[in-house]
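The data blocks that follow each hold one structure.
Taken together, the values in this text are just the output of simple stated rules run on the coordinates, not laboratory data. From a predicted model like this one, the values you see are computed outputs, not experimental measurements. Cβ atoms are built from the backbone, for glycine too; each structure is taken alone.
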Structure P
Amino acid sequence: MSDANETQENWNEMVEQMNNAVAESVEQNMEAQAAFMESWAEAVEGSMPEEEELTEGIEGYNRAYEVWMDAAGKMFERSTDAAQGEDVEPSEMRDIWLQSANEAFKEVMSTSAFASANGQLVEAMMDMQEEADEVTQDTISQMGLPTRDDVMEVGERLVELERRQHRVEEKLDEILEQL
């Protein structure tokens, strides 16, 4: 009878660990979704997309949510299989989440709302880079060093001097041929 009690205790402990693992996975899944939506909302903050883009973006998020929920269902099934004694590799559980993450992000990233948000983000980054370049050029100028604009101007002048020199040489060659 003690073997049966010990087996039952082991079984209960394993089921409890599996339940905890599934609960933790679902919690991590929900946290990842929340973080993703938060970063997406920050990306589109400041300008509302067109109604069509917004609708498509929401549909993309819904499809991504369905992918996550399918993954949670697969995880539950495989956890149940493991609890019933089936040999389930931990890598299989990891692969379910990785594959689902790829599919979910693909669903969201393929929307025009995401493309629009990325366009806005790139535009903002380019504006920041331009401002940083201006500050850098001003600082260099104040230090008495040549700026990029100064170097470009010197380069343009050199090219113009080379053209003039070439024309003078051609005229000298013409004059020498005539003598």
Structure Q
Amino acid sequence: MNLEKLVVISGLGGVQKVAANRSNGLIIEDVDSGKKRFVGSRKHQFTPLGSVTIYSQDPDDVIKLSDVFETMLEKKASLAVIPANSSKTELHAYFSQIMPSYDPDNVHASDMKKIIKWFNYLEERDIFTQLEAEEKEAAAKAEAEAEDATKETTAATTKKETSKEESTK
């Protein structure tokens, strides 16, 4: 799951899509309305969801937010997502079922609440389905380009062999 185009901005609610980068801020697209606007970096802080990680019990490892979201989606049928305003013990119990390798000492309840809020926000707006469709489309495009390159290589090789045969006659 590629979360690189999604960003959380201080002072703005929810998750936004990045439409373009500027040297002094971002042009963002509202997920709900699709309207684009400029948000300056002097006034706001940007957190790309693709760069968010949580601590794991292995000190040399971290868990990507995309992995957490994928696991939450997979386990949603058997393990309902708890409300973001749940107690600290409930949040830790939920996360230990979703990501058993997370570090309960370094991942705070406030972090878990944010992750659940972001997940619910994106789930309500069907963003995960859109991201999956975009990934499949990009993979199909890359595969088609690879096929075209293979065909061109084969055609060039065949042309070389044909010209060698003609020159030997």
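Which structure, out of P, Q, was Cα extents along the principal axes in Å derived from, given a value of 125, 42, 39? Write out the running numbers ahead of the final one.
Values: P: 125, 42, 39; Q: 85, 39, 31.
Structure P accounts for this read-out.
For distance in nm of label points 7 Å out along Cα→Cβ at positions 51 and 131, the calculated result is 1.7, so let me know which of P, Q that is.
Going label by label, the one that fits is Q.
One of P, Q was used to calculate helix-only ellipticity at 222 nm (-39500 (n - 2.57) for each DSSP H run of 4 or more, over all residues; to 500), giving -32000; which? If you can, show how the numbers build up before the last one.
Working: P: -32000; Q: -16500.
Going through each structure in turn, the value belongs to P.
Check the numbers for FRET efficiency 1/(1 + (r/R0)^6) of positions 27 and 139 (r between Cβ atoms, R0 = 30 Å, to 0.05) across P, Q and tell me which is largest. Each step should come with its number before you reach the end.
Working: P: 0.05; Q: 0.65.
When FRET efficiency 1/(1 + (r/R0)^6) of positions 27 and 139 (r between Cβ atoms, R0 = 30 Å, to 0.05) is computed for each of P, Q, structure Q gives the biggest number.
As an exercise: Rg and Dmax of the Cα atoms in Å, for residues 59-106 alone, calculated from one structure in P, Q, equals 11.0, 32. Which structure is it? Before the final figure, lay out each step's value.
Details: P: 11.9, 39; Q: 11.0, 32.
For Rg and Dmax of the Cα atoms in Å, for residues 59-106 alone, the value 11.0, 32 is produced by structure Q.
Identify which of structures P, Q gives the largest calculated value of relative contact order in percent (Cα under 8 Å, 6 or more apart). Can you show the working numbers first?
Working: P: 24; Q: 18.
Biggest value here belongs to P.
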